[in-house]
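The following blocks contain the structures, represented as structure tokens.
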Structure 1
Amino acid sequence: MSVKKIVVFPLIVAVLAFLIQIIDQLLSPVMNSYLNLNPGFAAEKGFGWIAFQSWAVYFLAGGDVPGGVKSIIGYSIGIGGSILIMNLAGVFGSLGFFAVPLAVSLVACALIFLEKAGWFSFIPAMFIGAGVYFAFMNYVPGAKFANAAITEIVFCIIGLIFGYATLTLRAAFEKRMK
């Protein structure tokens with residue numbers, strides 16, 4: 001195997017990662033301002049981490065366009081599940097320590113029923129989408145249900161596009177190397 005075959009594709013991925021970070025640094029402050037998050041937060045920290053997770057989810061989904069569509073649907077369901085968990089936790093507030101665990105268990109159980117539901121069946125994206133949403137809501141000052149959801153979906157789409165680009169570029173490179 002030639003050095004070119006070994007080195008070029010990792011360099012392609014490096015360039016893609018470089019580009020995601022540039023997009024993050026340009027887009028996060030705009031999202032921060034538009035969505036009225038805590039001033040300066042996105043400019044300092046950014047949301048590229050969401051795109052990187054989504055990039056990996058594209059491969060987990062099978063690395064094709066239908067898998068990407070199922071991923072965005074799964075992320076959206078996960079966001080909805082997170083909102084439901086937060087609201088149920090408030091309803092169960094009198095249970096104290098057990099309010100959130102009960103809410104999480106009920107929603108997780110309900111989501112698993114989607115496992116055989118065609119386009120709505122990609123459970124890993126739901127759980128990752130829910131986890132990203134919880135992280136956003138807990139660690140981004142000024143986060144509200146809507147601005148967190150919009151930001152997550154925008155960066156999720158970016159990651160899915162980069163997953164598609166990765167495989168498209170790999171196929172073109174491997175074809176050229178034959």
Structure 2
Amino acid sequence: MKKLRILDYLSAFGAVLILIVLDQYTKMLAVANLKDAGPFVIWKGVFELQYLENRGMAFGMLQDQRIFFVVMTMIVMLFLAHFYAITPVDKKYLPLRICMVFLGAGAMGNLIDRVVHGFVVDFFYFSLIDFPIFNVADIYVTVTFGVLLLLVFFYYKEEDFIVYTRAYRKGAKK
């Protein structure tokens with residue numbers, strides 16, 4: 001059982017690294033090809049690539065709050081690591097573990113930008129609906145949050161979450 005858990009952790013860590021590399025690579029391409037250039041139109045009036053240095057979060061909220069974002073990301077990462085550790089390595093909980101991997105990769109991808117550059121590189125823009133410009137890490141987080149909602153409301157039952165209650169009780173006794 002311990003070997004299975006170690007393999008699970010290594011797989012999750014590897015997946016997070018691959019997802020972060022993908023995110024950082026796309027941001028590197030955006031900086032190299034879009035910075036100081038006009039938008040690259042993929043579908044006129046619908047979708048384009050447009051470079052943006054985002055010093056806040058979606059919709060321009062909390063501009064220039066870099067330390068806040070770094071601290072919050074670290075708290076989220078600890079939270080995700082804890083829940084990943086107490087989630088059973090069982091087929092039933094695989095979707096939850098995958099969600100935690102994508103959330104962690106998205107959080108870390110944007111954290112790397114904030115620490116290295118002082119801002120997050122965004123470049124996807126849906127002009128049709130004037131949606132805020134976003135990046136690959138944002139896709140990880142947003143899509144995963146939607147999947148989590150679907151899992152909680154339609155896939156898992158209340159008794160499936162008793163596992164978490166038991167894990168907390170064990171942790172409280174230590």
### Summary
Highest-scoring structure on distance in nm of label points 7 Å out along Cα→Cβ at positions 25 and 145 (candidates 1, 2) is 1
### Message
Comparing distance in nm of label points 7 Å out along Cα→Cβ at positions 97 and 121 across 1, 2, which structure shows the greatest value?
### Response
1
### Message
With distance in nm of label points 7 Å out along Cα→Cβ at positions 57 and 81 coming out at 2.1, pick the structure among 1, 2 it was computed from.
### Response
2
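Relative contact order in percent (Cα under 8 Å, 6 or more apart) computed as 33: which structure among 1, 2?
1
For FRET efficiency 1/(1 + (r/R0)^6) of positions 33 and 113 (r between Cβ atoms, R0 = 30 Å, to 0.05), which of 1, 2 scores largest? Could the numbers behind the result be given before it?
Details: 1: 0.15; 2: 0.95.
That would be structure 2.
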### Task
Name the one structure among 1, 2 that helix-only ellipticity at 222 nm (-39500 (n - 2.57) for each DSSP H run of 4 or more, over all residues; to 500) of -21000 was derived from.
2
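Each reported figure results from applying straightforward, stated rules to the coordinates on display, with no laboratory input. What you see is a predicted model; the values in this text were computed from it and never measured. Cβ atoms are built from the backbone, for glycine too; each structure is taken alone.
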